[in-house]
Structures are given as structure tokens and as C-alpha cells.
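Several structures are given next for inspection.
Quick note: the coordinates plus some simple rules give every number you see, no bench work behind them. Quantities reported herein were computed from a predicted structural model and do not represent experimental measurements. Cβ atoms are built from the backbone, for glycine too; each structure is taken alone.
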Structure 1
Amino acid sequence: MKYLGNTDEYFEIATLDKNPYLQEQAIEGQFSMLWFLEDDNSMVIDAEARSFNQNEILFLTSLNNIEIQQIKKHHFLRFNKAFHCIINHDSEVGCRGILFYGSNNTPTLRPNNEQLSILETVWKMLVIEMKASDNLQLEMLQMMLKRILLLSTRMYKSQTNYQAIDEGQTDIVREFNFQVEQHFKEKHSVAEYAALLNKSPKTLSNLFSKLSGKSPLQIIQSRIMLEVRRLLRYTDKPISEIGYEVGFMDIQSFSRFFKKHQGVSPSVYRTND
């Protein structure tokens with residue numbers, strides 16, 4: 001079922017045994033949620049093999065490269081920026097929120113029984129509301145989508161260490177990840193992003209250490225590697241051109257960087273893929 005608004009708003013929900021829609025995910029500005037209803041689902045996301053079981057929930061953006069291996073019964077939800085992100089541009093549940101801040105993050109949520117019950121209720125309401133046709137439909141659908149994203153954001157924060165930082169610090173983390181998504185091809189140092197955020201590199205390092213995840217430098221380098229793996233896997237571009245595209249001026253430094261993080265040279269990776 002699809003909703004098409006008067007000013008390009010797009011919203012879609014479906015319950016499917018398989019998902020041909022994901023092959024269309026590359027449309028810029030679209031965001032998706034997959035709620036798996038059975039075990040043994042497998043996909044390759046940005047050249048990384050991933051598996052998913054019953055009642056796990058995955059969030060994707062149009063930046064993700066998707067290869068479907070096996071998807072069983074699931075709920076599928078997709079919307080565009082015009083539907084949601086204009087009214088929630090800079091909130092935690094917006095398109096720069098922690099669920100959607102870039103292709104370097106594809107969170108998988110594992111709701112508990114209480115959270116599942118709430119999600120199931122909201123999904124039933126969505127199905128009913130998609131059949132409405134009055135002038136309140138858009139606002140109702142937006143409210144229910146926001147409810148899903150709010151609950152999902154809470155789940156994500158509880159499954160990670162986001163509870164260890166306050167709201168202002170969360171905003172810094174989100175903005176850092178957003179800036180990395182925008183500038184990773186030309187800015188490779190923490191100091192460059194610290195300058196964009198008017199923070200010191202030490203402040204960023206201390207903040208990310210509270211999350212017990214990747215350091216700021218590791219996030220930058222992971223985003224570069226993600227892009228390189230994509231280009232090696234999905235394009236025929238020469239390796240030297242790929243290195244130049246992500247900010248390396250010579251093939252030697254690019255090859256050293258890639259081998260340090262991947263364990264093999266770019267040519268070997270492409271041959272073995």
C-alpha cells in the first residue's frame with residue numbers, strides 16, 4: 001500500500017514473502033525499515049554479508065548497496081524525505097538521526113516482548129490508516145511513523161552505550177557522523193572534523209570513548225573502506241581511479257591503507273570477490 005502526497009510525499013508499507021522493492025533502494029532520499037517475521041534471512045549490504053532472524057529490525061538508506069540472498073516473510077516500510085525529514089530535519093528521529101545518519105551505520109534492532117507488542121499495534125493502525133482518504137491521512141501516517149522511529153531510536157540507544165552520554169553529546173555524535181558522510185573523500189583526519197564542529201580532537205575522542213565503539217578516526221577510516229569495497233565490488237573503475245576518488249593522491253599510499261584495513265591488496269580483494 002502506498003501513499004502519494006500533493007507535494008511529493010511518499011510512504012509505503014507491505015507484508016511480503018520476498019522483497020523486490022529493495023532492488024529499487026538506490027532512489028535518492030528514500031529510507032526503509034525491514035521487520036523480519038521469520039528466521040534465516042540473508043543479504044549483502046555494502047559488500048558485507050549479513051544475516052537476520054525473526055523479529056529483528058533493519059534500517060537502510062538510499063546510500064546502501066543491497067544484494068538479496070534470501071528474505072522470508074517480513075514487514076516492509078519505506079518513505080522519502082518529503083514525507084518525514086522536512087518536519088524532523090535535525091531531531092534524533094529525523095534523517096540525520098542515529099538510525100539514518102549515513103551508510104556507515106546499518107543498525108539491527110532486537111525488540112523485547114513489550115516493544116514488539118507496541119510495534120505490532122502501530123503496524124495494525126498503519127494498515128487501517130493507509131485505507132483512509134481524508135485530509136487528515138498524511139498527518140496520521142506521519143505521527144505513526146514518528147512513533148515507530150521514536151521507539152526504534154530508544155531501542156537502539158538501549159542496545160548501545162548512548163545512555164552514557166547526554167542529549168548535547170548525542171547531537172555532537174550525530175553531527176560528526178553526518179559530516180563524515182559528507183566529506184570522507186577529502187577529509188581524513190579527526191582534526192578536520194573537529195574544526196567543522198568547533199570542538200577539539202580530544203573532545204571528540206573522549207566522547208566516542210564513552211560509547212565503547214569506534215574512535216572518531218576509526219569511523220572516518222571505516223567509511224573510506226566501505227566506499228572502496230563498494231567501488232571494487234560494484235564498478236569496473238581502475239584501482240588508481242578509486243584511490244583518487246576517496247582522497248589518495250598516489251596508488252602506493254592507497255594500497256597500503258587498504259591492505260592495512262582489509263588484509264589484502266585492492267587487486268586481490270577484487271579478484272577474490
Structure 2
Amino acid sequence: MALVTVSELLQKAEEGNYAVGAFNCNNMEIVQAIIAAAEAENAPVIIQASQGAIKYAGLEWITGMAKLAAEQASVPVALHLDHGTSFEQCIKCVRAGFTSVMFDGSKLPLDENIAETNRVLAVARAVGVSVEAELGKIGGTEDDITVDEREAMMTDPQEAKEFVERTNVDALAVAIGTAHGQYKGEPKLDFERLEKIKSLVKIPIVLHGSSGVPDEAIKKAISLGVRKVNIDTNIREAFTNTMRKILDEKPNEIDPRKVLGPAREAAVEIIREKIRVFGSSGKA
């Protein structure tokens with residue numbers, strides 16, 4: 001089937017009280033792993049590419065792989081730009097065939113973030129592409145942040161309400177204590193803040209930096225209104241750890257298929273696990 005929009009998938013997730021997994025891809029094997037896992041779990045899925053992935057693989061290659069994957073898949077697949085930081089980047093992805101884009105204006109002052117998000121929305125809506133925005137700053141795990149700074153980076157529920165009223169965006173990524181990258185300790189999510197945001201904002205909520213967040217915390221966040229959960233680091237870990245293990249055991253191995261094949265299988269397994277945690281298994 002053809003690629004679908006993220007809005008379509010999240011609307012169903014809202015009705016069914018589950019979340020759809022959004023998995024980052026950087027190469028062909030990971031795209032294949034995302035689709036294989038979604039098919040095995042009979043789950044809707046979002047393939048997402050960051051600006052870094054696009055720079056690495058090329059915009060046409062990422063789009064081409066995702067389109068082919070969706071055409072051959074028996075489950076609904078969306079293609080989403082993860083953390084587009086400029087209007088230009090978002091529009092390039094819309095033109096290339098992405099069915100959803102995220103404009104990340106979280107580093108901008110509120111009014112500027114709203115204005116830029118609306119610029120992206122005006123173009124994307126005209127061609128039926130869904131838009132995710134971000135409010136609050138989702139840092140990296142390596143950032144050395146004090147408690148007060150952490151608090152200041154989190155999404156303000158009243159600002160979230162104003163942001164959604166002034167943009168009518170399709171989904172909102174919020175900062176409630178997760179971070180990008182590998183966690184040193186266990187992340188503590190601010191569920192009270194999430195509950196408050198959801199009571200004021202009637203659109204699907206997105207959780208970034210979810211690799212390394214305990215399953216129970218993810219499930220609780222989903223019960224409070226999270227409808228899209230982003231996973232990248234866990235896939236990279238499974239993929240590269242498997243490659244490392246094979247090359248350690250067989251240092252003379254020169255067949256990329258014998259290294260990348262098992263790495264792809266490891267990625268399938270971790271993605272399947274996440275899909276089950278998100279409650280989207282069997283929801284295709």
C-alpha cells in the first residue's frame with residue numbers, strides 16, 4: 001500500500017488508547033527491520049529519518065526505500081521527518097514524498113516557534129502532509145543539567161495550550177524528562193505535567209528520547225495520552241552490538257551480509273518488543 005500520514009495513524013491510536021512506534025532509520029537494513037517487525041506484530045508503523053540520516057543516506061534514497069517498503073508491506077506505514085530544524089528542510093521532505101514532518105522550533109521563543117510552525121503547516125496542509133511540533137527542550141543524556149535547569153526545559157502546560165490553539169498542529173512533542181541518547185541512570189518522567197498538558201491539549205502527544213525509559217513508565221505515559229513514541233538509540237545498540245560480536249568472533253569475516261544480516265535480525269527483535277510495549281501489536 002502507499003505511504004499514509006502520521007495523523008491517520010495517531011487518530012486511530014487516540015481512539016484505541018495505544019501508541020504507534022516511530023523508529024529511526026539510517027540504512028536499508030534498518031528500514032527492512034522496521035517493516036519486518038511491524039509485519040510480524042501486525043502493527044501500524046512510522047519510519048522516521050533525522051536530518052543526520054538524510055545527510056548520510058541522501059533524501060531520495062531514504063524516500064525511495066520507505067516508499068518501496070510501504071508498497072510491499074501489509075501494514076500501514078508513514079514516513080516522517082524527525083527534528084526538522086528549518087522551514088527549508090521540512091519543505092524539501094514534503095516535496096520528496098514524506099507524509100509527515102516535524103518542525104522543531106523548541107529553541108526559539110514561543111511566538112517565533114508558533115510563526116515558523118504555521119509557515120510549515122501552510123505548505124504541508126495544502127498537500128495533505130501532517131505536522132508535528134515541539135515545545136520544551138528535550139536535551140541529550142550527556143547534557144549536564146541541574147534540577148532547576150531540567151525544570152526550565154520542560155514543557156509548560158499553559159504554553160502548550162496556547163501553542164496548539166495558535167497553530168492547530170497535528171501532534172505535539174513535549175519535554176517531560178526524557179532525553180536523546182544513552183541514559184546514565186534511570187530517567188524520571190513528570191507524569192503530573194503530562195496529565196496537565198493532556199487535559200489542556202486535545203491532540204496526540206509525542207514522546208521523544210524513549211530508548212532506555214523503563215517499559216512501565218512508557219505504558220503509563222501512553223495511558224496519559226502519548227500516541228507516538230520515538231525509538232532510535234535502542235535500535236542502534238542492538239544493531240551495532242551484534243555486528244561487534246560477530247566481528248569479534250570472526251575477525252576475518254569479509255562478507256557484509258554475514259555481519260549486517262544478523263544485525264538486522266537483532267533490530268527486528270528490539271522493534272517487536274517496543275511495538276508490544278506500545279500496545280500497537282495487532283492494530284494494523
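Observations, loosely collected:
- Mean count of other Cβ atoms within 10 Å over residues 36-43 - highest-scoring structure of 1, 2: 2
- Structure (1, 2) behind the derived value 15 of relative contact order in percent (Cα under 8 Å, 6 or more apart): 1
- Distance in nm of label points 7 Å out along Cα→Cβ at positions 12 and 108 from the coordinates reads 2.4; which among 1, 2: 1
- Each of 1, 2 could give Rg/Rh (Cα atoms, Kirkwood Rh), for residues 100-179 alone, but the derived value 1.01 comes from 2.
- For 1.06 (Cα Rg over 2.2 N^0.38 Å, calculated) the corresponding structure among 1, 2: 1
- Identity of the structure behind -16500 (criterion: helix-only ellipticity at 222 nm (-39500 (n - 2.57) for each DSSP H run of 4 or more, over all residues; to 500), calculated), options 1, 2: 2
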